[in-house]
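Visitor: Scrolling down, you'll hit the structures one after another.
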Structure 1
Amino acid sequence: MHGMIDYLGSLIISGMVFLVLMGFYLTMGETAATQTFNSGIQEDLTSTTEILEYDLRKIGYRVSDSVKVTFAGPDKIVFRTDIDNNGSVDSIQFSMVTAMGPSGGSNPYVVNRTVNGVTAKLTRMRVTNLNFTYYNAQGAVTSVLKDIISVKVSLAMENTVAYDGNFPKAYWERVIKPQNLR
C-alpha cells in the first residue's frame, strides 16, 4: 500500500514539475519572439535618428547668407548646408509621407530624406509620428525662420508586423542645437 502511495505521489510531483518546465519554455519562446520584434524596431529607429541628428546638426554649415532654414513645419523641415563638404550648398528636406502598398497598424507613414531633389526612404518600419518644434534664442517656440536656433525632433515608430496582436513601438525625442544657427 505504501508503495502505491509513493508511486502516486511521485507521479503527481513529476507531473507538476513537467507543467512548470513547459510553462517556463513557453514563456522563454514568447520572450525571445518579443525581443526579436523589439530589436528590429530599435535598429530602424537608431539608424533613422543617427541620420536625422547628423544632418540637423549641420544646418547652415558653409551657408554664407542668412537663409539657412527655408521651411519649418510640424512634420517637415527644409534647410541648407554643405552636407558633403564639397564647397556647394545643398538643400535637405526631412518629411513624413504616406507609404505605398498595403498597411496595417495605426498609420502607414515613412520618413523621407531629400537631398538636392533626390529622395530616399529612411525607415523600413511604420512611422506613427514625426514632429519638429523650433525654438528661438530665448527658448520660446517660434515659426520665424531667421529666429530658429534649435530644433526638437520627436519620432515614434512601430513595426510593420504584429506579434500576438500588437505592433512593437519605439519613441525618440531630442533637442538639436546646430552650431551654425547661433
Structure 2
Amino acid sequence: MSIKITYFVHGTTTDNEKEISSGWYDVELSELGVQQARELREQTKDGKFDMVFCSDLKRAADSAKLAFDGRAPIMPDARLRECNYGTYNAKPSAIVEPMQEQRITERFPEGESYEDVKARIADFLEFLKKEHDGKSIAIVGHKAPQLALDVLLKNKTWEQAFAEDWRKTKAWRPGWEYKIE
C-alpha cells in the first residue's frame, strides 16, 4: 500500500504582509489569506481526501477549515508547525530568511534547526504509515515541513530543497504531491 499526500500552504498572514517571519508566533490570516483559503476550496473541489492534517498554529488551522471543512475530518498536529526560530520568531524576514539555510543543523537561539523539523516530520510520516495506510491525505502547513518532505520523500538535500523552493522560484500552485511507499 501507499499513502498519497497533497501538501498545501496556509494563506497569507498579517505578518507576511509586513515581511515578518512568524515561526511559532501564532499570527492571523490577513483578508487576502482568508480569500486564498476560500479560493483553495474551489480549486480543490474535485479532490478526495480521507483526512486533512494541519499545523496547530492558527494560520494553518484556519486555512484548513476554510478550504476543507465538511469535506474530510480535520486534525491539527503540532509536528506540522513551522520551524521554531526561537528568539527570531516574529522578526523581520530580511533578518530571518538569510539565516535559514545556515540553520540546517545548528539551532536558532532558543529554537530549533531544520534537522529538528525533519525529525518531527519523519515521526509524523511514521504515524501516517501506521494509522492511514492506503489513504489520501491533505496537509495544510508551512515552509519548513514542506522542505522536510522534499528531503525525506523526494531525496533532495537541504541545499536543493531551499534552492528549488517555490517561494524562491515564485512557482506557487494549489498543492504539491508526495507519496509514501
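Visitor: Assign the value 3.8, calculated as distance in nm of label points 7 Å out along Cα→Cβ at positions 64 and 96, to the correct structure from 1, 2. Display every interim value, and only then the final one.
Guide: On the way: 1: 3.8; 2: 2.0.
It must be structure 1, since only it matches.
Visitor: Work out mean count of other Cβ atoms within 10 Å over residues 24-31 for each of structures 1, 2, then name the structure with the largest result.
Guide: Details: 1: 10.2; 2: 17.1.
Top value of mean count of other Cβ atoms within 10 Å over residues 24-31 goes to structure 2.
Visitor: Thinking only about relative contact order in percent (Cα under 8 Å, 6 or more apart), which of 1, 2 has the largest value? Please list the in-between numbers first.
Guide: On the way: 1: 19; 2: 34.
Between 1, 2, the highest calculated value is found for 2.
Visitor: Identify which of structures 1, 2 gives the largest calculated value of Rg/Rh (Cα atoms, Kirkwood Rh).
Guide: Once Rg/Rh (Cα atoms, Kirkwood Rh) is tallied for 1, 2, the winner is 1.
Bear in mind these aren't lab numbers, they're just calculated from the coordinates by the rules spelled out. Everything numeric here is computed off the predicted structure, so don't read it as measured data. Cβ atoms are built from the backbone, for glycine too; each structure is taken alone.
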